[in-house]
Structures are given as structure tokens and as C-alpha cells.
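All of the numbers you see were taken from the coordinates with simple rules; none came from a lab. Owing to the predicted nature of the structure, the values given are computational and were not obtained by experimental measurement. Cβ atoms are built from the backbone, for glycine too; each structure is taken alone.
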Structure I
Amino acid sequence: MNEPKQAPAPHPGLERAPRASLVQLRSFEAVVRLGGVGRAARALHLAQPTVSSQLKELASALGLVLFVSQGRGLVPTALGERLASAVRAMGDAWQSFEEDAAALQGLRRGRLRIAAVTTTEYFLPDLLGPFAREYPGIEIELAVENRDAVVARLERGDDELAAMMLPPTHLPLARWPFLENPLVVIAPGGHALARRRRLNLADLIAEPLLAREAGSGTRAAAEQAFAARGIHWPPRMALGSNEAIKHAVRAGLGLAVLSRHTLAKDPASEGLAVLPVAGFPLRRQWHLVWRRDRALSLPARTLLDDLRARLRVKARPQG
């Protein structure tokens with residue numbers, strides 16, 4: 001008489017897995033990455049009490065203290081850091097599965113995570129639009145941050161692609177310069193300097209300078225240009241967005257260096273003037289970058305091919 005076959009034993013890790021939901025783990029990872037419950041709730045489009053409740057339930061299921069308070073934020077404990085690494089590894093494994101499934105389904109489904117510095121919001125959605133329409137099953141997650149935050153995301157491997165002007169040099173990155181980024185000096189439309197045909201940087205430094213916050217690529221590029229010309233022109237005021245800077249310039253609070261992409265085709269229609277300063281526009285490039293030590297998914301490779309074809313940029317990716 002044949003013995004009844006026994007069912008295969010479950011994977012040991014699954015047998016010991018705590019009763020933690022994927023939703024709880026997703027909220028936990030967001031709090032670790034963003035440093036606070038409020039920021040995580042906004043990023044996940046959840047109510048703050050919901051995220052707090054998920055963290056409490058997760059800590060109870062594990063029997064661990066996962067965070068300690070620091071200032072107004074939360075810092076993970078040592079075991080909290082290990083759990084965050086495990087959650088990210090789970091996310092990477094799941095993304096790999098989704099990519100394999102997408103390849104088998106011919107890009108009918110999949111996910112593509114992109115980080116971009118704030119100024120790219122003026123043109124990047126238009127570049128992504130045709131790809132999104134051609135592949136409606138690909139979910140595109142676009143995180144718009146300042147340069148320091150985008151670099152941190154690249155360090156953690158949160159995204160496959162990133163759009164920025166000044167890629168970091170300490171990471172193993174491939175880069176593709178896909179669009180020019182001219183930086184110009186702007187003033188209020190009725191400013192006396194706007195009536196001059198030719199200006200030098202030295203003509204401007206008596207005026208207050210408005211700049212983006214520390215960590216902005218535009219600010220870093222402008223400061224490098226000033227230093228190269230021996231000009232010391234520290235910002236009088238730092239503002240957190242390009243729109244805030246344009247409002248402040250219109251109000252007569254000072255001059256600013258901004259990407260030409262942030263301005264309308266006719267800056268005068270916005271009450272602004274581009275000053276004819278020697279050495280400007282500063283000729284910079286927007287780059288798409290990705291980690292060379294990580295394989296790109298099929299959606300990411302397809303997007304790159306699509307952009308190369310549409311933009312007809314001859315320069316090849318470096319690295």
C-alpha cells in the first residue's frame with residue numbers, strides 16, 4: 001500500500017515570519033526614509049494617524065522598539081535599520097519579479113521609479129507623456145526633490161533613473177546628457193539694469209541676490225560660476241522653490257539665477273527680465289543617470305530608447 005505523500009515543508013523564513021502586513025512594512029520603510037510620520041503619510045497619501053497606527057501594530061507584532069524620537073523626527077534603532085534593509089530587499093525582489101513578468105507580457109504591466117530635481121517639473125512630465133500613453137500598463141512613480149534628496153535616493157537605490165543637472169561623482173553612475181539647461185540672471189521687468197545692453201557680474205553685486213535653498217543644483221552651479229570669476233555675491237535670501245523666487249524677484253526683493261526652463265517663452269509676460277550678463281547664460285546640461293552596479297529593468301531601458309529616439313540626441317550615455 002502506497003504511503004500518502006506529505007506536502008512539502010514551507011520555506012523556513014515563511015514559517016517563522018511575523019504577522020506583519022505589507023502595508024505596515026511599506027509605511028515603516030517610508031518613515032525611515034523620510035524621517036517622520038507626517039512626511040511619510042504625505043508621500044503615501046495616507047492620514048497621519050493611519051501611519052502611526054501601522055507603526056504601533058508592526059512594533060507589537062515584532063515585539064521590538066523600532067524608533068526613537070530625535071527633535072521633531074524619528075530615528076530607527078539598530079534593529080529598525082536592519083528591518084528597513086530587509087524591507088528594501090523584499091521590495092527589490094518584488095520589483096525583479098514584476099520586471100520578469102513585464103518582460104513576458106511585452107510591457108503590458110510593470111513599474112518604473114524615477115527621481116528628479118525640482119526644476120525638471122517644468123519639462124519632464126511632457127517628455128514622459130508619450131511613453132506613458134504608449135505603455136499605459138507601466139506605473140510611473142516620479143519623486144521630485146532638491147538635488148541633495150535625489151542624491152540620497154540614488155545612494156539608497158530607491159529609483160532606477162534620476163534627472164538632474166549635477167550628478168554626484170561618488171556613486172557608480174552612468175549618465176546621458178539629454179537636454180540643455182541654460183542658467184540666466186533675472187530681474188524685475190522695470191529694473192534699471194534691464195535697460196542696459198551689456199552687464200558684467202561686478203555690475204550686479206550691489207543688488208541683493210535671491211537663491212534656492214542649500215542643496216539646490218542651480219544654486220551650486222551659480223556659486224561655482226561666481227567663484228570662477230572671483231566674485232563674492234552671497235545670497236540675501238534663500239527660497240524653497242523656483243516659483244517663490246520668481247515672485248520675490250517680481251516684488252523687487254533682488255536678482256536671481258534660474259534655469260531658462262522655469263521662465264515663459266516671453267519672461268516679460270511674467271513681469272521679469274533676463275539680464276544681458278557677460279558669461280551668461282551658463283551652459284549646463286540635464287542628465288538622466290542610473291546606477292551602473294544595478295541592472296535596468298525593461299521599462300527603464302524602453303524609456304531610455306524612447307527618449308533617445310524622440311529627442312534625437314547624438315551624445316551617447318557615458319560610463
Structure II
Amino acid sequence: MNHDTLALVGDIGGTNARFALVDLAAPTIELRESKSLPNADFASLQHAIEHYLEGVGTRPARAALAVACPVGSDEIRLTNRAWAFSRSELQATLGLAELRMLNDFGAVAWAVPALTDADIVTLHGQLDTPLRGPISVLGPGTGLGVALLVGSAALGWQVVETEGGHIGFSPMGDEEQAINAWLTARHGRTSTERLLCGKGLSEIDAVLRGEDALHTPQLRDPADIVRLALDGHDLLARRALARFCAVLGSVAGDCALIHGARHVVIAGGIIPRFLPFLRSSAFRERFLAKGRMAALLEAVPIHVITHPHPGLLGAACALRATEL
């Protein structure tokens with residue numbers, strides 16, 4: 001690896017901080033020394049980065065960090081983690097000649113054109129070659145990320161970063177009305193992010209199990225809910241996951257309409273764990289349940305990213321794009 005063209009890339013979510021090294025001069029992007037660190041083990045992002053760099057024994061001059069929050073100012077505050085820092089101070093402290101900050105799902109959107117066939121599963125439709133925007137990119141993790149990818153390989157790609165996960169939840173049917181009321185009682189407002197994230201799945205499950213919203217409800221781990229739902233013996237876990245998939249379909253359809261999308265791409269570490277369940281759920285029905293716009297959405301292909309680190313890949317793609 002050429003140390004003069006070496007760069008640090010990071011994907012900083014609400015739960016974990018993932019880092020890797022990339023050689024920006026290489027013909028293709030290869031993530032090296034990839035490592036995931038639990039955020040709870042570190043007092044700040046700076047400490048997590050320094051721990052990682054000490055472990056790999058190198059100090060790159062350039063870096064791109066994807067963070068789960070807006071990045072429009074020098075002061076960065078993570079939405080789902082009590083970390084805040086100054087972009088300029090972090091750059092100076094780490095001795096970086098360049099520090100590029102991206103929204104975490106903006107980084108995922110940057111990754112989409114670099115994905116191979118092995119990195120994507122198509123739920124419906126086909127993946128166009130060559131790929132063209134607009135492309136809606138969304139997915140649940142610690143929160144719900146939403147971004148827009150526009151352009152093409154011939155014209156160049158651009159990413160529009162958004163906070164679309166924070167739009168208000170629009171419940172359909174009695175069960176979702178009950179979930180909406182439960183979440184609003186706990187949080188004061190129910191955004192789509194409140195449902196479409198790991199904790200959201202736990203809270204949907206809590207509602208279905210009859211937990212009291214205002215008296216410290218017992219929440220099951222989302223990974224356990226998925227496991228129990230797929231095992232097939234826990235009916236409430238299956239109902240919770242089925243409701244999660246249905247709401248995801250509604251939100252994905254809304255994003256496609258708002259963006260005028262030619263494709264919808266879903267990311268997030270939780271989704272690849274239950275792709276067959278998602279495919280057989282009400283996801284597609286709810287994606288198309290847009291009244292007079294149903295026929296328009298019929299033509300929009302839907303894909304799921306299975307690449308293990310799309311945020312890191314996208315951060316590297318964004319950093320390379322600044323050189324062009």
C-alpha cells in the first residue's frame with residue numbers, strides 16, 4: 001500500500017464506529033485493516049480514532065468520516081450517541097491535511113455505484129446497467145437513514161444528504177394506530193425513525209406484548225426478536241417483524257415518490273438477516289399502496305445492499321471523487 005495515497009475511512013453509527021484504510025491511488029477500492037469498535041468503550045470519536053490508528057500503526061494524511069447526524073457545520077453532534085466535536089479541531093488534533101465529513105447514509109449512497117452484483121440482492125425488478133439516478137437510498141440501523149443519489153457514471157454522481165428518517169409516521173390500520181399512540185406517549189412525537197430501527201422493532205414488539213408505555217416497558221433485544229420470528233414459534237415476534245416490514249414498505253414507497261426514483265436501494269445491517277421474510281411480507285404491497293401512483297411505483301426496482309461495510313466503501317468513494 002502506498003502510504004502517500006493512504007486514507008482513513010470511518011462509519012460512525014449510534015452503536016459502533018467502523019474504520020478501515022484505503023489506497024486512493026489503487027484501481028479499485030479495497031478496505032484494509034477493517035475494524036468495528038463499540039462506541040460505549042470510548043469517551044469520544046477522537047479517542048476511538050486514535051485507538052484504531054495505534055492498532056494499525058500508521059497515520060494517514062487524509063480521512064473521510066461518515067457520521068449518523070447532519071454535517072453542515074463545524075460542530076458535529078451525533079443524533080443517537082452523546083458525542084460532539086469540532087470538525088476543524090478534530091482535523092488539527094489528528095494532523096490531517098484533509099478531513100471530509102459525510103452523513104452516514106450519504107456515504108451509503110456514494111457506495112451504490114461501486115457495488116458489484118455480489119453486493120446487492122434484488123427484491124423486485126432488475127438492476128439497470130448502466131445505473132442511473134435518481135436513486136432513493138434508505139435503511140434502518142440505530143436510526144433510519146435516507147439519502148438521494150443523482151447522476152450517472154457518464155455524467156458523474158452526486159449525493160443529496162437528508163434527514164428523511166425524521167419525517168412523521170403515518171399509521172395505517174388499528175395496529176399501527178396503537179403503535180403510534182404508544183410511541184407518542186413515550187417520546188412526544190412519532191417519526192418513522194422511531195419504528196424503523198433496532199429499538200423501534202423492540203418497541204413494536206413491546207406494544208404487541210401489552211407492555212405499558214409509561215412504566216419502563218420490558219424491551220426484548222431486536223436480534224432476539226428476529227431470531228424468534230424466523231424460528232417460527234414466537235407468534236408475537238413474527239407479528240412484530242411483519243409490522244416492521246410493512247412500515248418499511250410504506251416509507252420506501254414514500255421516498256420513491258418524493259425523489260422521483262428510478263431505483264430504491266435498502267441498506268442497514270439488520271435487513272440482510274431476514275431477506276426471505278421481507279420478500280414474503282407485506283413490504284411490496286405497502287410499497288405500492290399509494291393510490292393513483294401505484295402503477296408508477298410498479299416500475300421501480302427495489303434492491304438490498306448485502307455488502308458488509310457500505311458506509312466505509314462510500315466514504316472512500318466520496319474522498320476519491322474530490323480528486324476528480
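Between structures I, II, where is mean count of other Cβ atoms within 10 Å over residues 119-126 highest? Write down the numbers at each step before the final one.
Working: I: 17.4; II: 14.9.
Going through I, II one by one, mean count of other Cβ atoms within 10 Å over residues 119-126 peaks for structure I.
Taking Kirkwood radius over Cα pairs in Å as the quantity of interest, name the structure among I, II where it is greatest.
I
So if we calculate mean count of other Cβ atoms within 10 Å over residues 143-150 for every structure here (I, II), which label has the highest result?
Working: I: 19.4; II: 27.0.
That would be structure II.
Given a computed value of 0.90 for FRET efficiency 1/(1 + (r/R0)^6) of positions 159 and 271 (r between Cβ atoms, R0 = 30 Å, to 0.05), which structure among I, II does it belong to? Walk me through the intermediate numbers first.
Numbers: I: 0.25; II: 0.90.
That value comes from structure II.
Computing Rg and Dmax of the Cα atoms in Å, for residues 39-110 alone gives 16.1, 48 for which of I, II? Don't jump to the answer; show the numbers that get you there.
On the way: I: 16.1, 48; II: 12.0, 31.
It was calculated from structure I.
If Cα extents along the principal axes in Å, for residues 87-174 alone is calculated from each of I, II, which structure is the one that comes out at 50, 42, 23? Mind dumping the intermediate values first?
Working: I: 36, 32, 21; II: 50, 42, 23.
Corresponding structure: II.
Can you spot which of I, II the value 1.00 was calculated from, given it is FRET efficiency 1/(1 + (r/R0)^6) of positions 71 and 311 (r between Cβ atoms, R0 = 41 Å, to 0.05)?
On the way: I: 0.40; II: 1.00.
Derived from the structure labelled II.
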